[in-house]
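Readers should treat all values here as calculations from the given coordinates under stated rules, not as data from a laboratory. On a predicted model such as this, the values are computed, not experimentally measured, just so you know.
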Structure I
Amino acid sequence: MEISNLEEFESNEDQDKYVNEVVAHLDKTQGKMIRSKLLIDTMEKTAVSHRMSLGNALPCAKIAMRGIELIHNASIIHDDMLDNNSKRRGVASLHAEYGNNIALVTGDVLFARALTMLGKLNDGYVISHALGVFRHMAEGQLAESAWASNKYTPQIEEIIDVMRRKTGVLMGFSVRLGAYFVLKEQFSPELVEDLDDIAKQGEYYGIAYQIQDDIEDMDEDASNGTQTIPIIYGKERALQIAEYFKHESAINLL
């Protein structure tokens, strides 16, 4: 299953011309769409291990990937504003290009469109976990912002928990849905526990992924005063922690 660009992950509703312009700018900062890849990879592996067809899961996956990518793009718009990042993958960040007001509201619009997109699945399990993702991401960002405001140096466990909330939970949601769409006709208390375990692996993967990203961004984070594991504890310690969580996740996309 192929993944293209952000434009594909928009809804089919008529959009304001200005919103289209802003979304076109986001396309220039397109990343690897790792969350969609996690969903697909988990879905395919689940189908193989349970000897099941992907037929019924594919339409759900396509909708879910659109929602997940919208959530991710909304979150990085807000992150760039709060971290005062002027660039995103070599291109001007949204707030640098259009100003804070437009960037803030655009992030809100994308969050709303994500929930609208996921609502098309008409599935309470998906929506309840999507709302949990929104809550965790917002709480994680709030904690990180409070550190900066209070000039507080967080403990390593606190940083890991914020990374889990800001990055890991959405990746956990991605792998959760990848397995769920294949197995939902067999829904049971046992399946709920299995899906929770799968989501935990996705969260661990997200922590490892974020630490590696923070290592690459050490110079920029240092200039912005961002509190990360490599900044506070050093690159070598950060690599050790990333390797631990990568091993615990049992996911091999890094």
Structure II
Amino acid sequence: MAQSKTMSNNPCSTAHRHQIEACARQFPDYAAFAHGLAYVLDHASASTLKNAGLDSTRIDSPVLMVAGGAASMKPEEMIHVTALLKEALAGFGGTVICGGTTAGVPGCIGEATVYLANASIKKFRLLGYIPKSLPKDAVKDNRYDKLIMSDTTRFSPVQVLHAWQDVLASGIKPEDVRLLGFGGGKIAAFEYRLALSLGATVGVVMGSGVAVDELLEDVLWCTPRGLHLVRLPADPKSLFAFVV
């Protein structure tokens, strides 16, 4: 099916474009990335993206993005998050997208994936988006089914934009995407708001970290109608219900 190539023909992007602008204003350092995603929404077919020099990876629905802390996470926090993810992902079949390293939440996803695969109950494909050059304290996680490199030398919203580019180029609507968040820093904070801007459903685990706490107190994002923000307790059954 041919995909829309103009923002005016894309009802979802039109309805949420003002939120993308709000996201750009709130994160001026990342404004170019927010506007870049608006471009991707305007040119959301694989052929148009390819002509613009943007290669895309085919993604199958349903899509679950997972975001949150990385190097800043403590070992005991990783153990807890891994345990939650093992149960939350047990019934999920589709595509899971995360950071692609062994640190923090991306590493928790890798650990949970191996556990589910060994139990013969893994039904999803795990994709990791990473820069071409990793920081010294970051290691590629080979437990992912595929690692996709962006043309940057550090972690930034480029990886977030790259993932969304692939989702949209695969013909998947933003409102059919879910994002699960565990705390995090500035990039995660931006990622949560950008997903909300596009119309995705964002579920954040309460008390999991600064980025989540601040989002839930931010009146620009936690109160407007039309935004799908879900507060989740750190409970495996609640996460399972959100994911599936």
Structure III
Amino acid sequence: MQFASMPGLNPRSKQKGGLLVVKRKAWERFLSLLYPERCCCCGKPVVCGKVVCTHCRPRLKSILPPLCPYCGCAKKDCRCGGHRRHTDRCVSPFYHEGAARSALHRLKFDGKAYVAEMFCLSMAKTIQREYGEVVFDCIVPVPLSRAVSKKRKYNQSLVLAKGLAPLLKVDCRELLIKEYETAPQRELPAYRRSGNVLGVFSVPPDKFIHKGCTILLVDDTITTGATMDECAKILKIYGAKAVYAVTATASRLSES
């Protein structure tokens, strides 16, 4: 899956009236006459190249700097208490609210893979802003278990990672596997999430991690950070020097 790029990475897209507009190829514009493109957030028809409609754009809650280096939320919204993790940093373009939450649900549960374009463009822009000096050796998606992958038909984190690869000019590698079935993290209270994913990820024998490499770890969303933390721990055990994380959305934790 390839997407048109974003400001600062490729001239094929631009900001117009606060909306990201992607310059489509001629055949894509022709095809849109027969099959109109749709808003990534609500699914309503949009002009060719407009990723998000004018109704949904104000409902995207962007996460703006200065950011907490641990949870990725804006410092004014941070409730993580500076809890250190195995990830070196984490960033996300949007809060898991409003239009971004709707878009992620469409990507994750409704099989709307095209929604990843909006997230990938926004994630790439956030990476460029926050990780500008970091040189990544590869992009690694958080894996799903075999049963969940079969049920959903695809791994949304892999779709995001593959969409980011051409934007960042970094290879995507599936270095992790999830060996055991676990209860969905979203169904568990925060205090149980770390234990739920403890020891469930590994690097298969046919995969190799270069010692001292720097990895960009990709997932769809982050709440407590337990899943990303466990994945980063395994990658570092197998030789990675640094693991930076990026997700499409991040949840604001309650003060309790």
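Structures I, II, III were shown, and helix-only ellipticity at 222 nm (-39500 (n - 2.57) for each DSSP H run of 4 or more, over all residues; to 500) at -9000 was computed from III.
For the read-out percent of Cα pairs over 14 Å apart, for residues 70-149 alone, a value of 74 was computed from one structure; give its label from I, II, III.
Working: I: 66; II: 58; III: 74.
This value belongs to structure III.
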